[in-house]
1. Can you tell which of 1, 2 yields 17.0, 54 when Rg and Dmax of the Cα atoms in Å, for residues 153-336 alone is derived from it?
2. Which structure, out of 1, 2, was helix-only ellipticity at 222 nm (-39500 (n - 2.57) for each DSSP H run of 4 or more, over all residues; to 500) calculated from, if the result is -14500?
3. Suppose FRET efficiency 1/(1 + (r/R0)^6) of positions 169 and 305 (r between Cβ atoms, R0 = 41 Å, to 0.05) works out to 1.00; of 1, 2, which structure was it derived from?
4. For the read-out P(r) over Cα pairs in 10 Å bins from 0, in percent, for residues 313-376 alone, a value of 19, 59, 21, 1 was computed from one structure; give its label from 1, 2.
5. For which of the structures 1, 2 does the calculation of FRET efficiency 1/(1 + (r/R0)^6) of positions 145 and 177 (r between Cβ atoms, R0 = 41 Å, to 0.05) return 1.00?
Structure 1
Amino acid sequence: MTKESKKKASVYENVTKQFNKAADLMGLDSEIRKILAKTTNEIIINFPAKMNDGRIEMFTGYRVQHNNVLGPYKGGLRYHPAVNIDEVRALATWMTWKSAIINIPFGGAKGGIQFDPHKYSLTELERITRRFTFALGSNIGPEYDIPAPDVNTNAQTMAWILDTYLSTQPPHERQRCTHVITGKPIEAGGSLGRDKATGQGVVFTIEEWAKDKGFNLNGATYTVQGYGNVGSWAAHLLKPHGSKLIAVEDVTGAIANAMGIDPDDLTAYVKKTGGVKGYTKAKPIDHKTLLSTKADIFIPAALENQIIAETAPLLNIKVVAEGANGPTDPDGDEILQKKGIDIIPDILCNAGGVVVSYFEWLQNKRSEFWDLEEVDNKLHKKIVNAYERVRETAKEFNTDWRTGAYIVALRRLETVYKERGIFP
C-alpha cells in the first residue's frame, strides 16, 4: 500500500470518530445509531469507454448512498485518481449531516470515477461520463438520487449526464426528469448563483463569525489552499469587504505577496494557465511556508486531510473556514483547539453548494426560474439559521463547533426515525 492510499484509507475512520464523539455526548438512541453508522447502498461499477484512437479503457466508478430518511440522496461526482470506496463512503456520510444541519429535504450520497481527467481529451471525457451515467442506470433519479459537480467536474459534465439519463427515459417522461442533476448550465435548467454557491456559503459563515467576534473584515488577511471553484469564489466575494489575500496554493504550487493578491486577476491567470504557478505579481513559496503564513483567516478549499498532526502546529491564524470536505482530521482538530484557533466546520461552512442545488432542483420541479437576488437571499437565510443552530448547540453541550454541528444533524435524524419507526 502506498503512503498516499494509506493516508486516504483513514478518511472514513475520521468520519466515524467524529460521529461517535457527537453520538456519545448527546446520548444518541443506540438503535438509530446502528442505522446511521452504516451506508445504505454502495455501488461499484467497472465500465469500458472508447478512446480517440479506438482503444478501449476500463474505468472504476462509485456511487455510495448513505441515508435518505430526510429525502432523496444528494451529492457530488468527482473525477480524481485518489477516488476510492473509503473516500466516497466518507463524503456520502458528510452529505447526510450537511443536509440535516442546513435543514433541506435531502439525504447523503457521493460518487466518482477513479482517474485523472487532465490526461484525457474533451471528447474522451464526454464518452467516459456518458458511459458511467448509462452504467449507473436507475441508481440515480430525480426523486431518488441527484448527483452534482465536485472535484474536476463542472456544469458541462452535468449537461452530459443529464442528456444521457434523459435518453434512457420514455419520451413522454423526459421533461419531468430534468431535476435528476443539479449544477447544470443555466441554459439547460441550471440555477443562477450555483457556480458561486459553495464559496458564497463560506463567506456568509465568515461574516457571521466576524460579527460574533467583533472582528473587522476590512483589512483582514487570509490565505487559500485550492484555487478552483470554491477557493476563487470565496476570494472574489471577500474582496468587497476589503480583506487581503496574501498567499495561495493549488496543485501547481504556492505563491505569496504580503501586499496582497488581486483575487480576480489571479482567477483570470488560473483560467489561462491552469494554476497559480508562475503568477508574476507574487513570489513562489513552498507548502510549509503557505501553512505557516501569519494571517487572520485560512480557507482550505482543496482535498481531505490537509490539517493533520504534522501540519496543524504550523498554522498562525484566528479561524479556519473549511471550504473543502474533511480538510482537518481529528488530530489536527485537537491541536487547533489547544491553540485557540476557531474552526467553521466543513458540514456548515461549505453547505452553500447543496443549498443552491436544492434551489435548482425545486425550480426544475416547479418549472420556475429565480433571479440571482432571490437565490442569494434564500441562501443567506439558510446559512445564517444553520450557523446559529450550530453555535447554540455547541454552547449547550459545551463542546467544539464540529461536534456541535454533528449533534444538530443527529438530533434531526433521530427525531425523524423516532416519528417514522423502523419497517416492519
Structure 2
Amino acid sequence: MNIEEALGYIHSFINYERTASWEYPEAFKLDRMHALAKELGNPQKAYETILIAGSKGKGSVAAILSSILRMENLKVGLYTSPHLVDLRERIQVNGLWISEQRFLAMMERFKHTLDSYEWRKNPPTFFELLTAAAFFYFKEMKVQVAVLEVGLGGLYDSTNIAQARVAGITPISLEHTDKLGKTVSKIAVQKCGIIKGREIVVSAPQVPEAEVVVQRTAEERDARLLRVGKEIRFFEREWTEEFQTFDVRAPFGNYFDLRLGLIGRHQIENACLAVALAKSLEEKTRLKISSDAVRQGVLDARWPGRLEKISDSPKILLDGAQNADSMRRLVEAVNRHFQYEKLWVVLGVSSDKDLDGILSALPPESTNLILTQAENPRAMEPGLIAEKAAARFKEVRIEKNPCQALQKAAASASSADLVLVTGSLFLLGDIKSSHGS
C-alpha cells in the first residue's frame, strides 16, 4: 500500500465532513468506537487526555495548549479537525505530523482488522478510523498528554471515549442546528457531554443560555468549574498587526505581559483557556507546568488559517470563520489590528451554515464581495449566496474557482486595501493547496 492507496482506503469509509445530509445521532455510535479501540488494545488509556469541545476556537485553544505543554519538555499528541491541506495535519506529536510510513502502517492494520463479516456489516466512519489511528499513534509514540479537539457536538463524538481529567469548553453558539438542536441550550447539552464527572472544566465566556447548561452540568457531575472572564480574568495591554500582549489573574497564579502571536481579542480568551487547562492538568496529575513554559508556549503558538497573513501588498488574510458569531469576531479583529481603505472579501460558505448570519456580520459599507465555492460537496453554490448578498452589498461578483477569486480580489485591491478570504476552512484549504503553503 502506498500513500495514495492508504488515503483512498480511509476515504472509502463514509465521511460526514463531506456529506450534506445525514441523521444525528444515529450516524454516530460510540459502541462502534469503543469496539474499534478495543481491537487496538484501548490505546486512549495509555496517557493523560484533555478534551476540548465548543462551537469555535477549539483548534486555537488546542494549539496554544499543546505549545505550552511542549515547552515543559512533555511529549504531546495533538488531534484536530478538519485539516487544511494534508490529512496528516490532524495527527501530530510535538508539532510534527504523523509520518507517511506510520500512516501507511495504520491503514494496513485497519484493513486487516476490518476485513471481517461483523465489521463489514457495521463499518466505522472516516472520522472514527482517524480518531482510532490518533489514539494508537500516540500510544506508539509514548506521549504523556494527548490534546483532543472534539469533532461534532461532544456527547456522541468519537473522541469522547477518552477519559479526560481536564476538559475545555470554548464559546458555544448556534451551529449544525439540524443535528445538535435548534437552540443554544440544546447545543450546549451536546457540548457538555464531554464532562463525565469529577474533572476540572474550564469554560470560555458564554452567552447566558450556554452558561446555565455548563454550570448545571458541572454541578451535577461534581466537576470543578473555572470560567474565563470570572474566576480567570485577563487585561489587555497592547496590540499590533503581528502580536498582542495581556495579563492573566487566576486562582492558579498571575501572569503579566504574556505575548501572543495569534491576533484578535478572541485569541486572548482562547489563550487564557489554554493556560487554565495546562495549570488544571498540573493540579490533577503529577505533571508540572512552569511559568516559563506558559510564557514561551503562548509566545510560540501558531495555528494556520486564523487571521493568517499570506501577503503584504495588498495585505491578504485567511480566516476560517464559518458562523455568524465567528464572523463578527473576525471583523472586530480585522478592525482592531489593521488599517485599510477598502475591504475585499472572498467568501465561500458550506450549505449547512447560517448564511444570513454570516452576511449580516460583514460590514456592507466597506466590503467588495467575490463569491466562490470550495471543492467540497457541502459547499454552497455562489449563485445562491449572491441572491441574498445582492441587497446588502454594493458590489457582488462570482468566481467559482477559489484561486481565481483570490486573484481577482488581489488585482482589484490597492496597496492600501485589505483582502480577506473567509467563510469556510475547506475554502482556505483549497487556497493554501494551490499556493503550496
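1. 2
2. 1
3. 2
4. Comparing all candidates, it corresponds to 2.
5. 1
Rule-based calculations on the coordinates, nothing more; no lab input. Predicted model, so just to flag it, every value in this text is computed and none were measured. Cβ atoms are built from the backbone, for glycine too; each structure is taken alone.
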